Structure I
């Protein structure tokens, strides 16, 4: 485990080195690495990249991840080969370090099915939910159209997952895989994004099933356990009256925005 101080460059010379922060995208990499560690004894090194301090924008980092975003991995055993983007990291690590395909597939059609769900997340769930977070929580002013547009689209996408999971425990081949890991991190904070997880019972069961995996719990704690996952969010509502009051105000604002623009839930 790396010390949690401001990184200035790589610190390992063998194995996989992970540069990450505690976000849904960062969890893709830390969870699969923890799963590979548990399954095969594959160890790795990590460094905390504090995105609030813009460490990911520094020259040493962008030489490895040109987009200036976490996560990035570096494979020191393959000449210091760097991989950016969570989807690409999931594919790379299982292609090279999952010989028994415990988290990936051998059947060409299942490989395609996994790629489709990963592409779906990469192009849909992640960006739309990220925008919901922005308009609901981080924009300098509340813009009703943006709030209802992106919260509604996140709900629609959650509905897609809920339907897929109605008769399946997991997204592809009824087997826990990188297809699930890709979307899990975003579902893990979906309450924080303004979505009622109770509205999607199949999705809630899937999220709970995955979140109880020991390797997933370890992956979610890298670099440290956050306070915006679904369980922590619900606990804060119970324990912190001021937080609960602010969240009630936000939910009412989202609902008002939906009504203003005639939003009606529909999925797909």
Structure II
């Protein structure tokens, strides 16, 4: 985040916001600036890519599903924007630690003894590590003593739209995002790669709520897509994974997508429409 903070300082904060008496490396100034950048950036990614997905990808026929909640889109956006606001406070403390040099983030490819191979290995490692951690955190959120207090807010939306992607209780959302932030404190990671992966995982989270259940045949059993995730919303105890189906298979929680077996939300809507047509 130090690259983003430096750009924000140079373009906005130093010339237009802060007095000259506040040095750019001051702790309080950095925390405030990071909170503004984090909150604004996350909201823009959520609302921008969420709207793009909602209007260009999401099948609006799904809104006719009997389990689609009244005023659902508005409720998703209200919960999502509120959650991002509150999540930004603890997130900023982790970003502050990164900016202060406590993480293993590095600037130059040559700073690693492995060079470019390290970049690709770190991307694979990040995806594997975060997918594993999020699986178990997510599964724990379904524990009967935890679920009703935190994760239930997300599961109100049985037929999610892209705006449901960030519609969590703030503590639930932060805990599920924690592996993204913990990884660079444990393993070396290039700063630009880290920032790119952080944007990617937010877009991915939107994509698995976008209602587009298509997935290339060979990837169905490997990638956790929207078809897998809508079954998680509908059937509760399946498909906890984030990107892959690996941990669901190992944890005996994998469910082959109903949408790919002719028993998904679209199929339900078509059946209802056919029944309505017969009665008219």
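Just so you know, all these numbers are worked out from the coordinates, no wet-lab data involved. This structure is a prediction, so every number in the text was calculated from the model and none was measured. Cβ atoms are built from the backbone, for glycine too; each structure is taken alone.
Some values worked out for this structure:
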item	result
Identity of the structure behind 19.1 (criterion: mean count of other Cβ atoms within 10 Å over residues 188-195, calculated), options I, II	II
Parent structure of the calculated result 5.8, given that mean projected area of the Cα convex hull in nm², for residues 108-203 alone is the read-out and I, II the choices	I
Label whose coordinates, when helix-only ellipticity at 222 nm (-39500 (n - 2.57) for each DSSP H run of 4 or more, over all residues; to 500) is calculated, return -19000 (choices I, II)	II
Identity of the structure behind 2.4 (criterion: distance in nm of label points 7 Å out along Cα→Cβ at positions 28 and 236, calculated), options I, II	I
Of the structures I, II, the one that 37, 22, 16 was derived from, the read-out being semi-axes √(5λ) of the Cα gyration tensor in Å	II
Read-out distance in nm of label points 7 Å out along Cα→Cβ at positions 68 and 212, computed value 4.3, structure in I, II	I
